[in-house]
Structure I
Amino acid sequence: MGKKVLIVILILLFGVTLFSFFFFLNKDDEKSIDELLLDKGYSDNEVALILSKVSENDYSDVLELGYDKSLINILSSAEYNENNFSNYIEYYMKNKDSNINDIITIVNSGYDLSNYPASSLLASLVKEKYYINDNVARYLDYGNSHNADVKKVIGMVNSKADLGFYSVSYDSNLNYNNLVLVNKFFHLKEDYIPSDLVSLGGQYNRGANSRMRKEAADALMKMVDAAKLDNIILYNASAFRTYDYQENLYNKYIQRDGQEAADKYSARPGYSEHQTGLCSDLNVIDDSFEGTDEANWLLYNAYKYGFILRFPKGKEDITGYKYEPWHYRYVGLEAAKIIHDDDITLEEYYAYYIEKN
């Protein structure tokens, strides 16, 4: 009888010991999330912030992270978005030494940039209107090697100018009609001549190259008529040019000034916008046109008729040509307004609104 009692007592003692072991083993599992966070070292205020800003589904990520002041900085940011919490943590773990605001900006952009190191340059790039995610590697390469603001970085890369003019060549896509791009990367074939050329006459023309595509010619005449009401006299000096005409002109400039100099103000044959029939050199093909009443009127009004200043001042690195205050290109009303209002070039417009779509 005594042995049986002893055995029962031993079994009970063993059971109590086993229960106590598992109780203490699972003690943390019974703690509330705020208790667990306090155990990690977060203050009462920090715990309250975490509980108010983090979804219950993400509590495990917080506990796994342990105490980290950067987590509090993320949650305290005015730009914090609860839906991006996991992405913030993932990107932060790869970029622990980076500025928290840059990390938040990059993640909030919605672009897939998790494999790119966080930086102030990248954070600035993703905030720009004309940022194209496919170009991010070239943006960073150019931005890190040139002392240029982000607008210039994006403009250079979107226009392909970072690759070097004439370094690659593409056939111009004629399906884009008034928005066809012809520059130092996109070219027309030797035999290309628009099928709808019409001649400008009378007050609208004083040049030998008087033909333009019909829609562009109609728009030019409307613009000339409107300018006349403001006592501004405009007229075409040179419009459509054939491939052969441009070839002879370009070679003449090379003989006179050398190829490097000629390339700054004259297009190589096939790469001239004049072959599109969509542009016109107005009035005086000379730097003296800059600052005249006629040039100023065009700067403020040409876009209203679908024309843009094709080679503006300050954009030489993007267009590849010196400033030409007389050279206007027809692109249509919608594109002209965007290009004018946003102070971009046709190259930049083409990259964002046409090429990337």
Structure II
Amino acid sequence: MRILITGGAGFVGSNLAINLKQKYPAYSFVVFDNLKRRGSELNLIDFKKLGIEFVHGDIRNVEDLEQLGAFDCMIEASAEPSVMSGLNGSPNYVINNNLVGSINCFNACIKYNAMLIFLSTSRVYPISLIENANYIEEDTRFSFTDNQSVAGISSKGISEVLSLDAARSFYGTTKLAAEYLIKEYSEFYGLKAAVTRFGVIAGPRQMGKTDQGVVTLWMARHCWKKELSYIGYGGMGKQVRDMLHINDLIRLVDIQIHNIDRFEDKVYNAGGGLSGSASLLEMTNICSEITGNTLAVSSVKENRPADLRIYISDNTKIEQETGWKPEKTVKDIFIDIYDWIKDNEAELKPVLF
């Protein structure tokens, strides 16, 4: 097989390329990336060592995609991943990248009769429905209750049946629009596609920032004893996210590549789930335990735009229908990030700070 990974020098794309190439050395992998995100260029060294082809280009430019030639499978991992994108200024970039660029990718798949693995996001679910859900405040976190007024929210988290009828951010809306277009391409052009709504993805090679990659950011700040803040929801650090280790995502994508028929015309949530979730406060305690460093964390009570008190992926559907489930724990994720930072400290410190 010849597998094209768009956004392939980023966090998810680079891990997919490297791990799948090691598992399937006879496969040909092409990494396509514009190298916009600082730190992505560091992955080119490992691509060269493994014989992974790198092509510099942008999915917004049809000509850049046309130069790649035929391929059998596209893993579309090229999104602008920040929920904040477009909220404090023009939404043009996130729309052009996540929607127009995705359309260019879908057309390339049709041209070469290639299958599509589309990495969508949990952020397609409306902010207001999640924020207005019933919850309780515990010692170290907020938690959903099972007593809810809308379907799709429970103590397990957010399921695929939650209504999509409300605002969600430009990021989430462009990804949802791309999902809808995939249905059209599948119905009228015969595109074979797997669509997965991933929660927070974390692990080595993620260049963590406050608006995307907070798990790496948290560990990096502890490693180098830099300041941190609990922002929003009273500044207590009790807001919660589930976390999916990048290796668990790779296992799922591997299954999708080789069993695409099982995923056609379906959409699944995939995340760390309730057992793989943590609040910011709990993350601080884990990082302190691993690094031996204790930080003074400041408090900002005001919420950020488009933030969520709790997001946890309810994995019930994908686990029951496919047998896939996350294997890595929250602590596994932080230990792996810590080891990666320590092994590459000289290269990473200028990028992460």
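Derivation of every value follows stated rules applied to the coordinates shown; laboratory data play no part. Bear in mind that the values here come from a model prediction, so they are computed numbers and not experimental data. Cβ atoms are built from the backbone, for glycine too; each structure is taken alone.
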Candidates I, II; distance in nm of label points 7 Å out along Cα→Cβ at positions 53 and 325 computed = 5.4; producing structure is I
Candidates I, II; helix-only ellipticity at 222 nm (-39500 (n - 2.57) for each DSSP H run of 4 or more, over all residues; to 500) computed = -13000; producing structure is I
Highest-scoring structure on mean count of other Cβ atoms within 10 Å over residues 277-284 (candidates I, II) is I
For mean count of other Cβ atoms within 10 Å over residues 181-188, structure among I, II ranking highest is I
semi-axes √(5λ) of the Cα gyration tensor in Å gets 70, 20, 17 when computed on, of labels I, II, structure I
The highest value of relative contact order in percent (Cα under 8 Å, 6 or more apart) among the shown structures I, II is in II
Note: mean count of other Cβ atoms within 10 Å over residues 93-100 at 13.6, derived from one of structures I, II, originates from structure I
If you rank structures I, II by distance in nm of label points 7 Å out along Cα→Cβ at positions 37 and 253, the highest one is I
